[in-house]
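Below are structures written as structure tokens.
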Structure I
Amino acid sequence: MRILDDESDKKLDNISIFLTKEEAVQLRGYLNQLLNNPKLQHSHLSSGDYQKEITICLYDEKNLENFNQRSVKLIKEDK
């Protein structure tokens, strides 16, 4: 597991995420899509006003070619 704060470009180790029931259902759906479709690598869960967003990514350390340089560093070095 790797967590990146996109605004500060810093890795995080502990976070809390507060979701409504509807958001949790939507997140579960996105996770199922990622698990069932190997071509998908990420999905976005946005708040109703689009001011907040969670990007969820599925990665394989042996195949990181479609990730940007910052993401690869985070995955490989946890930095």
Structure II
Amino acid sequence: MIDLIEHLRQIIDQHSKEGHDDSGAKCNCGATGLSDHPHHVAEEIVNQLRLVPEYVADMTKELGYKSALLDDELTKLEGAE
């Protein structure tokens, strides 16, 4: 758990707000023109911790399973006609 907290702290430190110009916030990572700096930091946390791919993979498996169940039920219904 401490490693995760340290990793999050490092990500947040690397993406601290550096300032603001006419086009938006500037980030310590070099990104400029950010209209929503907290969103930028949140995206970096998700990307660096690889949270999205696992969620998408889990959802894809779940959808595939439900789709297979639906196909099976439709096949049974078609056979009953």
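Here helix-only ellipticity at 222 nm (-39500 (n - 2.57) for each DSSP H run of 4 or more, over all residues; to 500) was derived from just one of the structures I, II, and that gives -10000; the source is I.
Work out the source of 5.3 here, i.e. which of I, II gives that when distance in nm of label points 7 Å out along Cα→Cβ at positions 21 and 69 is computed. That value comes from structure II. As an exercise: Rg/Rh (Cα atoms, Kirkwood Rh), calculated from one structure in I, II, equals 1.36. Which structure is it? Value 1.36 for Rg/Rh (Cα atoms, Kirkwood Rh) corresponds to II out of I, II.
Work out the source of 1.8 here, i.e. which of I, II gives that when distance in nm of label points 7 Å out along Cα→Cβ at positions 13 and 61 is computed. Mind showing how you got there, number by number?
Values: I: 1.8; II: 3.5.
Here the read-out was taken from I.
A value of 9.6 was derived for mean count of other Cβ atoms within 10 Å over residues 5-12; which structure in I, II was it taken from? Could the numbers behind the result be given before it?
Working: I: 9.6; II: 12.1.
Of the options listed, only I reproduces it.
Suppose relative contact order in percent (Cα under 8 Å, 6 or more apart) works out to 16; of I, II, which structure was it derived from?
Details: I: 25; II: 16.
The correct label is II.
Each reported figure results from applying straightforward, stated rules to the coordinates on display, with no laboratory input. Keep in mind that this is a model prediction, so the values were computed, not measured. Cβ atoms are built from the backbone, for glycine too; each structure is taken alone.
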